[in-house]
1. Please state which of the structures P, Q yields 114 when volume of the Cα convex hull per residue in Å³ is computed from it.
2. From which structure (P, Q) was helix-only ellipticity at 222 nm (-39500 (n - 2.57) for each DSSP H run of 4 or more, over all residues; to 500) calculated, if the value obtained is -14000?
3. Identify the structure, out of P, Q, from whose coordinates distance in nm of label points 7 Å out along Cα→Cβ at positions 86 and 166 was calculated to give 3.2.
4. So relative contact order in percent (Cα under 8 Å, 6 or more apart), computed for just one structure, reads 14; which one of P, Q is that?
5. Taking distance in nm of label points 7 Å out along Cα→Cβ at positions 214 and 230 for each of P, Q, which is largest?
6. As an exercise: FRET efficiency 1/(1 + (r/R0)^6) of positions 110 and 158 (r between Cβ atoms, R0 = 25 Å, to 0.05), calculated from one structure in P, Q, equals 0.25. Which structure is it?
7. Distance in nm of label points 7 Å out along Cα→Cβ at positions 70 and 190 computed as 3.1: which structure among P, Q?
8. When distance in nm of label points 7 Å out along Cα→Cβ at positions 54 and 222 is calculated, the result is 2.2; to which of the structures P, Q does this value belong?
Structure P
């Protein structure tokens, strides 16, 4: 992951960072680094000590629960509305989930110790973090409901809409293989669901790329979890 130039407080693209008090943003901006993260790469594996916090800017991260056999399923996602490693990083703990890049792009990377100083210093910073963590917990619960009860096409539509909102882009760089992994479905099932969405005029896809053609048609195909999740994480819909 190659380091990029730093961004100034006025052009931060992550909603958690943008919600911080101005003084905290100035101090954090001096330590932030923009990194490129490739789709499918692992930011932090389960059981690893979290030393850095990642704030997605144009990427989407997936939190995966793992079985002893090595099977994985997505329990939550993190786009530009959130961050990975807030609790474990500030407390010097290991993460219980694998954090994998769902959509490649850029993220801010910050030493966890630097963020903890701002967390300890400011009640406003703590309020932002606690609000987000409450939303992330609710998101995880809703994802379990969705994965258990809803059909593959609806789950795929919901996931694509949230990736669109999380990146702010209609063109999503993700393979069907990776989609199958994070959704806990077979690749054949994902292929059939994607074909149905394409036939409905909601998306088009070719190897490694999914284009959202009509967000309205995609929303019609999605389960109610899309609206529920969007309200939880407070991701603004793309105009």
Structure Q
């Protein structure tokens, strides 16, 4: 399974590889068999020190830091991010990395299977939600394969999965203010059982301008739909969408 993960990443000599949470270095060793250098971000001081002792700095650069606080903008452009993310920080960390999407080449993560299924879910399906929308507006997402509990020692009680995230090129992605977009999506899915008429707070004519059925629910809208709404709301300011489009 470790070899399968490394094959999926397919590191090349020129890659800027960054591993989040290397721990005892199981994946680190496998990656350094295929790549000349790796950057590691490890919160545990003892583990970070052990990795720094095991590999010379020209092979491994270790940052002893919390990935949630790490400034990813300091990384070289086109960095490739990998890691086995713990469940408790996966969502906020993924949102932070989404802010750096234009600087990254791709991301490969192993997470709890249920989280990956939410990440890649299509609209109008049970797993689709805020996480799906916030990531899919910036990344092309693909679940690569499932990892059974027996691949770990000790085996966990849940299955894991590996996901690939590739930033959507600027010319192809929805141009939207991320903060306004995030606020819209958060409000929508905090009332996901309500209809769009009640969840989004739009005027009746706004739905007509946007071509949306107000009787639908938040999970029925695609990420591009939310991007259209966010742009329209930002454009109109205090005016109606109809007056702006004219």
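Any read-out appearing in this document is the output of simple, stated calculations on the displayed coordinates, not a laboratory observation. Fair warning: this is a prediction, and the values are worked out from it, not measured in the lab. Cβ atoms are built from the backbone, for glycine too; each structure is taken alone.
1. Numbers: P: 114; Q: 132.
Answer for the origin of the read-out: P.
2. Working: P: -14000; Q: -10500.
It traces back to P.
3. Details: P: 1.5; Q: 3.2.
That value comes from structure Q.
4. Details: P: 20; Q: 14.
Of the options listed, only Q reproduces it.
5. Q
6. Working: P: 0.25; Q: 1.00.
Derived from P, not from the others.
7. Numbers: P: 1.7; Q: 3.1.
Computed on structure Q.
8. P
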